[in-house]
1. Taking Rg and Dmax of the Cα atoms in Å from the coordinates of each of I, II, which one would give 15.9, 47?
2. For the read-out distance in nm of label points 7 Å out along Cα→Cβ at positions 124 and 148, a value of 1.3 was computed from one structure; give its label from I, II.
3. For FRET efficiency 1/(1 + (r/R0)^6) of positions 52 and 140 (r between Cβ atoms, R0 = 30 Å, to 0.05), which of I, II scores largest?
4. For structures I, II, which has the highest computed value of volume of the Cα convex hull per residue in Å³, for residues 100-179 alone?
5. Given structures I, II, which gives the highest value for distance in nm of label points 7 Å out along Cα→Cβ at positions 76 and 164?
6. For relative contact order in percent (Cα under 8 Å, 6 or more apart), which of the structures I, II scores highest?
7. Taking helix-only ellipticity at 222 nm (-39500 (n - 2.57) for each DSSP H run of 4 or more, over all residues; to 500) from the coordinates of each of I, II, which one would give -6000?
8. When distance in nm of label points 7 Å out along Cα→Cβ at positions 44 and 68 is computed for each of I, II, which one produces 2.9?
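None of the figures in this text is laboratory data; all of them are computed from the coordinates on show. The structure presented is a predicted model; accordingly, all values stated were derived computationally and were not measured. Cβ atoms are built from the backbone, for glycine too; each structure is taken alone.
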Structure I
Amino acid sequence: MTVRILVFAGSARHESLNKRLARAGAAALQAAGAEVSLIDLADFEMPLYHGDLEASQGAPEAALGLSALLAGQDGLLLASPENNASVSALMKNTLDWLSRIEGGKAFAGKVAALSAASPGALGGLRGLNHLRDILHTLGVMTLPQSLALGSAHTAFGEDGQLLDARQQSRLDSLAANLVRQARLQQAA
């Protein structure tokens with residue numbers, strides 16, 4: 001059974017640490033046997049969610065396209081920057097728009113793995129709790145383990161892999177667990 005996983009970072013910055021983590025996560029997922037769709041949210045520009053805008057114009061084309069892509073996936077690997085001990089505005093806005101399309105139907109039956117990268121010591125850990133709560137509200141099962149990568153500005157090698165073998169092993173394990181859980185969700 002092919003497992004399809006959508007991977008993205010909640011950052012629009014070109015060289016975001018979380019985009020680097022998303023790329024490393026995508027590679028780990030491929031090694032674990034998943035078919036990966038790695039996207040950049042900068043390619044899915046959406047205005048700030050506003051109910052009046054939705055009522056007058058409907059969901060933006062980018063949100064509709066992303067929702068269709070998500071609907072064809074079995075799971076998600078998210079790399080979420082931490083902004084003020086929570087998720088980034090881009091991550092929240094993306095999830096808000098997706099939740100408005102057909103009542104968030106694209107989230108049904110999905111399983112997610114959460115990760116974060118930060119130059120700080122906690123690695124974005126505090127924001128992952130908020131992201132977990134948001135996803136649970138949307139009906140997404142999240143893996144209990146996550147990866148918060150501290151000192152991320154020095155964590156990646158030229159090949160995009162994590163320099164610390166222990167951290168790379170944690171990422172590989174997270175990816176393998178996501179693939180395994182997505183397979184179980186498919187069979188249910």
Structure II
Amino acid sequence: MSDRASWVTTTHAWSSDLDLAHLAEIRSRPTLYGSGGRRHLILEVLAYANEEAESRGRMGHAVVTMRADGTVTVADDGRGTDTRVDEHGDVIRKPVMSTRDVRFFDAEDCARLPDGLPRRGMSVVSAMCPVLVHENHRANGAWSQTYRHGVPDDELCAITASTATGTSVTFRVGAEVHGPESLVDSDLAGFPALQVDLR
């Protein structure tokens with residue numbers, strides 16, 4: 001346990017779990033933030049898995065599963081999303097789905113994803129989806145949370161831990177998202193630390 005106020009901001013600020021104004025901004029501009037279609041949102045998720053693998057100096061593995069009902073699951077074999085216990089004993093997961101990525105969101109010189117569009121962060125995926133389920137398995141436990149346009153349904157829920165660590169994100173894009181739906185072969189070359197299987 002440690003004082004949450006002392007946690008250092010890396011990709012997201014730990015100080016707030018939910019930024020409604022940020023999510024509303026994304027939703028108010030679907031032609032901008034949803035311009036790359038479902039393909040771009042998948043790439044946003046894969047970019048985090050690739051970063052995780054790079055940070056560990058290893059080749060990571062991710063599976064992208066696209067279902068007939070339009071839902072997509074991106075699952076990786078990383079360490080799971082950073083989850084900590086605060087000074088009150090509450091389990092806090094890094095607020096990647098509901099707050100801005102301080103490195104990329106609307107940065108003038110932000111990185112580009114393999115489709116050529118700017119990387120803006122996981123909150124864009126969450127905000128553009130009527131439902132998204134974020135599940136992570138870490139060495140010290142496993143948790144799940146469901147979001148509606150970036151807003152969590154309830155508190156973080158402990159689940160039965162898997163035998164391996166990793167993160168999975170399952171989502172369905174909203175009707176306002178238009179553009180390519182599936183990855184193309186050249187997309188996969190944009191994640192050098194990640195082996196991606198498409199299903």
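1. Numbers: I: 15.6, 51; II: 15.9, 47.
Value 15.9, 47 for Rg and Dmax of the Cα atoms in Å corresponds to II out of I, II.
2. Working: I: 1.3; II: 2.5.
Label of the originating structure: I.
3. Between I, II, the highest calculated value is found for II.
4. Evaluating volume of the Cα convex hull per residue in Å³, for residues 100-179 alone on every structure, the highest lands on II.
5. I
6. II
7. Values: I: -14000; II: -6000.
Only one of I, II returns -6000 for helix-only ellipticity at 222 nm (-39500 (n - 2.57) for each DSSP H run of 4 or more, over all residues; to 500), namely II.
8. So the calculation was done on II.
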